[in-house]
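Bear in mind that the values in this text are calculations on the coordinates, not laboratory data. Keep in mind that this is a model prediction, so the values were computed, not measured. Cβ atoms are built from the backbone, for glycine too; each structure is taken alone.
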Structure P
């Protein structure tokens with residue numbers, strides 16, 4: 001059996017470098033997201049935003065809106081555990097630390113909190129999410145209820161709970177869609193729907209009812 005113990009000075013140096021790299025990668029994947037997670041004091045009803053790992057759709061969302069925010073969800077308490085209700089694949093609950101760790105930039109995320117005068121609506125807001133659980137993700141970003149995308153989930157839950165808007169709907173044609181036309185055509189399976197209104201993570205974060213409570217390095 002071949003020994004893995006180095007037999008020379010250069011072998012030991014090489015092993016040291018490999019171990020240092022592995023420790024650095026582990027720190028990047030676990031320690032730094034953990035620090036970001038622990039630096040945030042969650043409250044129910046917080047809306048959290050992150051940059052998802054790169055893919056064509058994520059890059060299009062961020063580029064079209066001119067924002068690092070490509071995903072969002074609502075913080076809730078489930079027993080003793082903090083969770084994020086999000087639409088990713090389906091509408092589901094994800095443990096908050098797992099949600100943070102998923103984000104690009106070693107878990108960068110931002111959190112926004114409802115201002116004091118809007119906080120009495122939080123129980124109704126959270127309850128209004130429940131009917132959307134398990135709905136599939138909408139890759140075409142329509143404002144119907146059959147398929148639900150991430151910021152649509154938050155927007156509609158608030159609207160159903162309060163009768164008001166959270167953020168401003170934007171038409172695709174009003175944003176920077178042209179550089180991402182091929183991606184739009186791919187998911188739309190047709191021409192870009194320039195008149196389609198949608199609520200993006202960026203425009204949700206700019207809602208007047210919200211204030212940033214955790215910047216997360218953005």
Structure Q
């Protein structure tokens with residue numbers, strides 16, 4: 001007997017491609033939400049800082065344009081220090097969202113180090129921001145404003161398991177979408193967490209090694 005749609009195991013597909021090119025070539029065929037972390041300037045060797053900032057703002061816009069009307073776009077971003085000045089990536093994301101007419105559903109702070117500790121040159125926190133085209137009362141769902149720990153991550157910059165769980169659970173509880181897409185999937189933590197909650201997942205990354213890791217990632 002074949003599996004019913006509700007009983008089949010969640011799917012995972014990982015594509016080696018440029019994220020923005022993939023989004024442009026693959027408009028959402030089913031309702032989908034995005035959970036992702038856009039790379040910072042240290043991961044974009046083809047850009048200087050000003051080029052990266054322009055690329056980052058354009059990439060946020062492309063992600064927001066792609067997400068389904070009944071889905072959400074969730075970004076995990078860590079601020080960067082450039083020539084002694086902090087660049088608030090949550091501000092960059094919110095500016096792009098305002099231009100795309102998406103509302104901020106919630107903004108969480110995720111601790112990367114213990115509160116009160118110092119971490120010169122890199123913040124001990126990250127931003128987790130959720131956007132939607134339609135109002136979604138986040139207060140209906142029990143979501144902490146501050147996560148004391150991001151959870152295990154595949155790398156120092158990766159979105160930790162606990163942050164992924166908060167994001168994917170909100171997709172599951174507050175939207176009708178059952179597909180999570182991470183166009184900058186890295187080692188695949190978002191994909192693995194989405195699958196663990198019964199959500200289908202698609203990941204995209206330019207690195208063949210990271211794509212292999214993302215296909216195998218488990219939580």
Subject >> Test item: relative contact order in percent (Cα under 8 Å, 6 or more apart) calculated as 23, pick one of P, Q >> reply: P
Subject >> Identity of the structure behind 2.1 (criterion: distance in nm of label points 7 Å out along Cα→Cβ at positions 35 and 123, calculated), options P, Q >> reply: Q
Original post:
For distance in nm of label points 7 Å out along Cα→Cβ at positions 91 and 187, which of the structures P, Q scores highest?
Top reply: Q
Original post:
mean count of other Cβ atoms within 10 Å over residues 139-146 computed as 13.6: which structure among P, Q?
Top reply: P
Original post:
From P, Q, which structure was mean projected area of the Cα convex hull in nm² = 12.6 calculated on?
Top reply: Q
